[in-house]
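What follows are several structures.
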Structure P
């Protein structure tokens, strides 16, 4: 950001003031907006150029070597430089200069008045300033790589997130899911279907994992509701229709397992219930699933990543999570299985 007196303190701005003609117009605007302390994405939504930035058209009639002639920083000495303003002299979209559609005698008069104390060029620049700023907004509107802000906080990203129902920034801030990483998969997430390879790909991309797969149709035991239990001679006694023996039943239609392979020990700790990514993974899976199903998380350590068992150690002594017994050749072959949703 700029200092309170708006002095060009960065080497980039100093280079811009000295050799402004060597910079592209759009790059000049981006640099100056940041130096003035403005949020570029926020200012880009306004129809009028922000305070401290003014566009002017160079009045000379020579062949232009570029779209920017120079950048000059003006300040009011009586106001202690707080109203400093950058004047960007360009060679396009002007009522005078080489790009003007007006007759030559009018252009010559404007060029002559710029060397004197005439008001012709200043009057023309009153209109050019607004027109050039609108031209910049048009250029920036559909260039997502320019508008993108860290963590996808820009407005265009918000529009994209609306495709999957989280266009509001408040909705994205409530959870801890790395939403910015989902931009690549917005198309498939917005689709009606949720295939296992798609969910595995989204999880791998969101958390930077090497190998993620989904194992479907996992066996589980489901308790039968009391209203559906067999009660001899009273209810649920029709053989072949609603009669069942016992109070639980095996089911393979509503559970799957997320299998994560090639994990190092440090990354594995992040996905334990005490780690940073366990709840984030659960939130992401709950968001991706249209029908909430039971699932487990199965983690496989890479070779030579199995920690040595050590009693009392905060990381290598957690029973059922990070404790492995047996020979070194057998350690770690048994995966770590966590129940994420029952």
Structure Q
């Protein structure tokens, strides 16, 4: 892979890059490629035939399970499945929301939550010998408790099957039943509670729709910390490349930190189809490093910031970094 100097305009032009406005605290302009050309740093490897990728895929499909890795077309699927890890998606494959950046199928779910799904998921996690299990879900505004009881049942099943494993939940906003849903989920004592704020305040309604709320996301994260009677880690993620500025990202990190959030992830938006929000810009790795430094300065226990970072990317390492005080991880 060629490396282009951030100070050489001829090299940048050859790479299809343009300079971004100067970042606070950064002395040089940083390159960002014009859309839609994908830069070298966004390229990923295909699955290796000698990796665990195909075993993981066979197991997950055999158990009739969903993963956000497949449903959202995650760019890290080859790496994560090759390492024998995956992020399970519960409550079906149809989301009652339609966020402009998300590839997960949206519509009206045809089936209620599957009561046997928690057991199948726990069996798969045990087969994979996972030490840290990440569970997420679609939004289920059609279910009275918004799926909180299903989260609780899944955590219980995992802790029975894998008592030594830690559990991380990446939840929806539980619109309308937030307090009760939080109590239901936290009663099962997941080690990590994650709810993604996704984008900056200015873009939040445009990208997430009228049902979602920037302040509501902050409230959920803050309240989770208040309700837990044990030292739960709280976590949130930000997507960049949707039209935000770096100053707005730092402001969002500041809001998250004030809500008591311990871990933050920042990654590049990838447009999943022509129907979704367009990529505003490719954020350069130097900018991700700068954002990571800003997050460290704000006091997060762990900051994962990089082009291919997603909320559950190397989630076990994120948790370990926060608990051991390692802070930011070089990506």
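Side notes on the structure shown:
- Among P, Q, which structure scores highest (criterion: relative contact order in percent (Cα under 8 Å, 6 or more apart)): Q
- Which of P, Q yields 2.4 [distance in nm of label points 7 Å out along Cα→Cβ at positions 168 and 184, calculated]: Q
- Comparison of P, Q by distance in nm of label points 7 Å out along Cα→Cβ at positions 72 and 280 - largest value held by: P
- Read-out mean projected area of the Cα convex hull in nm², computed value 30.4, structure in P, Q: P
- Read-out distance in nm of label points 7 Å out along Cα→Cβ at positions 40 and 176, computed value 5.2, structure in P, Q: Q
- Looking across P, Q, the calculation of distance in nm of label points 7 Å out along Cα→Cβ at positions 104 and 152 that yields 2.1 traces back to Q.
Just so you know, all these numbers are worked out from the coordinates, no wet-lab data involved. The shown structure was predicted, so the numbers you read here are calculated from the model rather than taken from an experiment. Cβ atoms are built from the backbone, for glycine too; each structure is taken alone.
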